[in-house]
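See the structures that follow.
Bear in mind that the values in this text are calculations on the coordinates, not laboratory data. Small disclaimer: the values here were computed from a predicted structure and weren't measured. Cβ atoms are built from the backbone, for glycine too; each structure is taken alone.
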Structure 1
Amino acid sequence: MTKPNKTSYDKTERNTVRRVPRRADHDVDTVHRLFDQAWFCHVGFVCEPGPTIIPMFHARIDDQIILHGATSSRLMMLIASGVPICLSVAMVDGLVLTRSLFHHSLNYRSADAFGFGEVITDPASRTRAFQAIAGKVMPGRWDEARQPNEQEAKASLLCSVQIESASAKIRTGGPIDDKDDYQLDVWAGVVPLQEQMLTPVSDPLSLREIAIPDYIDEFRRNRNG
């Protein structure tokens, strides 16, 4: 796995934000943070019979996005073949209601990354990738739950996508109306949206009562802010 040796991604034809470019951000840390915050990414590629987008759970190690699936998965085999890949994440923070329907919008955080898929074959790198996937689901889980056995490991295809270029686009703030529309007797503002992790529900098939681990409660508190 490689770490980026720069603080921002170079602007390219693919990662240049053309619509409202003031909202663009090519900062490496910003892009990484958004991929870390998103629960899954949309994986875009071109194949037969045409362009395809698939949502996938992902994790990040340094400047690489980790994807995993069954060795028999056509999608994973395609990613492993080294075709160009686009990865996209987005989170909505609020509904922006303006006085005119034309200017309605969302407050959001999004990022797009571009690169090429590669199979992870080195045993140490595979273990690190498995750990990253487990840690994305729940930090601390790798040390408690049963780790993949040899058969499960062989059935899993792990791929990495080195981020060659990327950009983020973020909107914050309130409504932006045309000057004349401020005279309209229409409510305008933002309806905030917030992800919330609720109280864990224990598996009813558990053979014995086990207390919810402290690391889960800690993760909930941190995630809920």
Structure 2
Amino acid sequence: MRVLVAEDDVALLSVLARGLRQHGYVVDTAQRGDEALHRLELGDYAAAILDWRMPGLDGVEVVVEARGRGWHVPVLLLTARDTPHERIQGLDAGADDYLVKPFDFGELLARLRALLRRGGSAAGPALRVAGLQLDPATQEVRSGERAVALSPREYAILELLMRRAGRVVSRQSIAEHAWPEADASWNAIEAHMARLRAKLGGDARVAILAVRGSGYRLVDR
């Protein structure tokens, strides 16, 4: 499941991103509000975690702009502000929940899970290609009748391929989606593809095809 984290404190941003990735989330990051708004425009996020005080645009301004454009991504607002007036301001702007700094990371995870449950379809409907099914809300993958356990990177790759089923997905797109915090070698991508093919097996009646010089394509078999 893909989430956006926008925070101008580089150390805190790194801690949040690393912790979320360890819990199976695919994480994109931003340090400015205008950058966060741009990522929300281009990305397909299950949720966004936004700091209130950021350069460019603050978190509340990002929420107001996002809601004005009709974007319904669930938003958790992070802030050091803790007066009733400020909490009301953030929620009235369109934020779905509010967490005051300093906070326990476990509480952030619990609030994020609650947002995703309440959002229901915010993570998107289940994806299906032939006998392969992926549910973004639960991160459950089934190949035919069989549940498939995937690593966070394998899940991120498969979700991207399924969302673009039938089309070529470039290696660069795969690297940016599944390795947002590091550069991925071609060998690393190929190794993950091999493991993904092996785990899916033949039950799903799909194939992950390598397109020479371009990337990969998920097709019915």
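Supply the structure label, taken from 1, 2, corresponding to helix-only ellipticity at 222 nm (-39500 (n - 2.57) for each DSSP H run of 4 or more, over all residues; to 500) with the calculated value -13000. It traces back to 2.
Which one of 1, 2 has Cα Rg over 2.2 N^0.38 Å, for residues 38-77 alone, as calculated from the coordinates, equal to 1.25? This figure was derived from 1.
Where does the value 68, 48, 37 come from, among 1, 2, when Cα extents along the principal axes in Å is the thing being computed? Only structure 1 yields this read-out. Of the structures labelled 1, 2, one was used to calculate Cα extents along the principal axes in Å, for residues 70-189 alone, giving 50, 33, 29. Name it. Computed on structure 2. Once FRET efficiency 1/(1 + (r/R0)^6) of positions 94 and 174 (r between Cβ atoms, R0 = 30 Å, to 0.05) is computed for every structure in 1, 2, the highest value turns out to be that of 1. If relative contact order in percent (Cα under 8 Å, 6 or more apart) computes to 25, which of 1, 2 did it come from? Clearly, the read-out refers to 1.
Here distance in nm of label points 7 Å out along Cα→Cβ at positions 14 and 158 was calculated and came to 3.3; which of the structures 1, 2 was it taken from? Working through the options, I get structure 2.
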